[in-house]
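> Structures are listed in the sections that come next.
Here, each number is a calculation from the coordinates, and none is a lab measurement. Not measured: the values here are computed from a predicted model. Cβ atoms are built from the backbone, for glycine too; each structure is taken alone.
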Structure P
């Protein structure tokens, strides 16, 4: 019986988290637990457990006497995490231009091929997975385990924003072009160009967020 309840709570958690990350339920939106129970055919306990877990992950805010709401996006948090990414990943790109082994370069080129397929298919979810894989390939093939741990944590907290920023038409194609420029500089062994290409890529992402925050201020908190 306990396993069945846990399984249902996991199902609710997975579905609600994906809806939040994909922007299907927007920041600030009320989470109707009764409607979730009815739609998913579960009791209130698995829904409450899932909501509590998402609150722990800062994706949901529980307000006593008012209910549960999708957490708004903290602009200050996003800016600081993007700052951390930029500081680390520009130097990782430069290091890759210095010493990325052949199998690492091949992994990046294979990733670009998969990104192109996702762009042509207009598959943003697949492209997002490849985007994450692109950046992870650098730390993996350079053997930078500690840097990878830091960046994985940063990316996990930025996932909702990064997925939202891929929604505008043309953005994933632009990201592919930025990734291609990074790989070209690494392949050429051009340390400074690799650093600059990564800097431009991540600065563009930050700029996209600032535009998003201006356009949709109701989804943002300080």
Structure Q
């Protein structure tokens, strides 16, 4: 007989955990070695039960699936994580993939698809539900918000521009040279596609790029 795939289920809903566990009992090549209801328990349990694959709920109290997946993959890089959620949250798809999940499925999938995803994950192959695939594509093609590439220092300079300070005053406030301030201002104008300081200030207020006191 082939190797048994050891699976841990992480979900804060007992009905979901028990339902998946009961189904996995019908799969001769898969064994549910643990069920836990939160991310912290999952992390502490991994070293004890040594699962090959973890079915991870995305939305959980205290420590969500993204944080748990990232911590788990850092501590146990050989364990594969399958995101399994009932929430069609577009932002969670790239977040879970970035955290290290190999697959992303919605809980409305057929149970045999979950088993197939487990087997694929065990062999290092991913699977995305159609909804997750579409969300991932949209997250890649979605235009980035104005000012996303501003550095922390440029945001500080921009905030002072909004307050009406000139380059000399900004330099004194931030303890940097006037020439350095000029460089920051040039970068800010370029990144915001603004022609003047006043236009940059107006965009900063309109798009809430800086905190207003």
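> Taking 0.60 as the value of FRET efficiency 1/(1 + (r/R0)^6) of positions 69 and 85 (r between Cβ atoms, R0 = 30 Å, to 0.05) derived from one of the structures shown (P, Q), identify that structure.
P
> Also, I was wondering about something else. Using FRET efficiency 1/(1 + (r/R0)^6) of positions 93 and 189 (r between Cβ atoms, R0 = 41 Å, to 0.05) for the comparison, can you identify which of P, Q gives the largest number?
That would be structure P.
> Comparing relative contact order in percent (Cα under 8 Å, 6 or more apart) across P, Q, which is largest?
P
> Which structure, out of P, Q, was helix-only ellipticity at 222 nm (-39500 (n - 2.57) for each DSSP H run of 4 or more, over all residues; to 500) derived from, given a value of -26000?
The read-out comes from structure P.
> Suppose you compute distance in nm of label points 7 Å out along Cα→Cβ at positions 101 and 181 for every structure in P, Q: which one lands on 4.8?
It must be structure Q, since only it matches.
> Out of P, Q, which one gives 19.5, 60 for Rg and Dmax of the Cα atoms in Å as computed from the coordinates?
P
> Among the shown structures P, Q, from which was the value 20.9 of mean count of other Cβ atoms within 10 Å over residues 77-84 calculated?
It must be structure Q, since only it matches.
> Of the structures labelled P, Q, which one yields 1.3 when distance in nm of label points 7 Å out along Cα→Cβ at positions 157 and 173 is computed from its coordinates?
Here the read-out was taken from Q.
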